[in-house]
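See the structures that follow.
No value in this document is a laboratory result; all are computed from the given coordinates. If you're wondering where the values come from, they're calculated on a predicted model, not measured in any experiment. Cβ atoms are built from the backbone, for glycine too; each structure is taken alone.
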Structure P
């Protein structure tokens, strides 16, 4: 009797849910069966039901890093698991437990309000906490994987909840164990390990320039504000024009290849990579191929940042992917460098 009494409320089902306002590209897409997940304990029964019915499924968080087709058949899981709290602390670290449905930028703001600096370089990245480790989001010299202690997820293969410590997540540049195993894990909670000894991370040119001009040692809040201002200047607001932020990863090449490219293209923009290689600025490569500001029908390349593809209204996933294909072909032809698409193509 007790188990039935304590059984979770089932996930709310909405058939044929329009997703235009649930993806930052603003693509017209319809989910055949949309389930709203507000608690992790709703997942075992739901996943058993989907398995019994042999229904395809996928997870949709904030919809900020996806390219949606016109129709999503089967089940679309909308992750709405909220809440964040400091669960423990010692002399060196604070541990923070966060629900997968929490808005990423709001979490970064919250950490600064609670004197937990470290994530400020990742301000204003759209999306949810649960989606962030899958892509191992990063910006201005910081990656989320550095601050993760463990991740709780539902393993659809084992049909059980698992906790993966940081080393098991296999974080790499815009990559993780979760990304390498698509449609297996549903992230429900992320536990962050935030060091109490904080240092400003200012190695990226935009930040270094801003604070060298001010001739000051910035606080975490000042870095947060600067990152928000820089991102707002470079990236379009999805509420105004559909986009998924950076569309291509910055390609990583050997030092030798980078040196050869510099001989041919002296103004090439590159940064040192943690593995002793060089990271090229994909936006610069695309700009050199003449795509910045270019429009093809309803889609195009953002006029202020060539790394961003935009939907001017009425564009489809096919339109976006065709434009991306043209860009990749031109960059490969001119620089012999292969660009990888950053958003997930559903």
Structure Q
């Protein structure tokens, strides 16, 4: 009996292509089959950008073009170029799960259009507009155990939320986080121009991405509170785009309830990395951001940057590959969710927030 989970991707940009690559580099590749991709761009360009990538290198497998399809390692993936959910025959494709990577849909009303068009389940590569707009917001390692298999709309949160929430959770459980300020140093994104232009209503984002550090708006504080409600009102955040192609960092400043030492923080993070190596890593080597390109972890804690001011004001640095790490978490959540589809309903057994709806 064929038990492969049939996937489709809507939106084949940076995250959509990274998700496909992550699957083909994963031990899970035989468990899933990508049967369709919907992307407005032409097939020639899709095939080319699958094969060659300036950030992650040449694709390890074989990429070819067929008639209205992308052929990857001999498997045909049907390609459509629709601009609305209703234009695709999702039901006819027989998919089990759609990975929504266009980033264009956030409210429940917008997302419901996919369900009405025949998509049985939708996994978003971005946060819902609000917690109520999705059935669950998941950060792997924090609350993925809360999935029941009955959900239709699930968000994988954001790359920054996946990076910082596991770290804040550990710190809060160990030392009590009274307040935290998060400064994200994020690599450039394709919503920025290479040279100054009429590109965005935010005037800062009309400026060249490759010539300046550019402050931008961020919803990270809200995203953290959505996953860690006990920290509501204690988190603030800002973000700065920096002129690098990939890999980002969060400079975490926090005040603890209890006295703490730098070595206590680093010991906590080192231990977490030993017990959850699939999504947390620790290093105290003298790193630069390029060291973490194509790193699959949600967060890499840089122990060499841990500092104390007094006994309760602390600072540390969290690196993350904002593309590859996040794409791997999408795959992890797809795995967890798919496991539940094949089993009878079992109540969630998360180690935290067991009664929380996120």
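For which of P, Q does percent of Cα pairs over 15 Å apart, for residues 10-105 alone, calculated from the coordinates, equal 65? This value belongs to structure P. Work out which structure the value 64 belongs to, where percent of Cα pairs over 15 Å apart, for residues 210-265 alone was derived from one of P, Q. Matching structure: Q. Out of P, Q, choose the structure whose coordinates give distance in nm of label points 7 Å out along Cα→Cβ at positions 282 and 322 equal to 2.7 when calculated. Derived from Q, not from the others.
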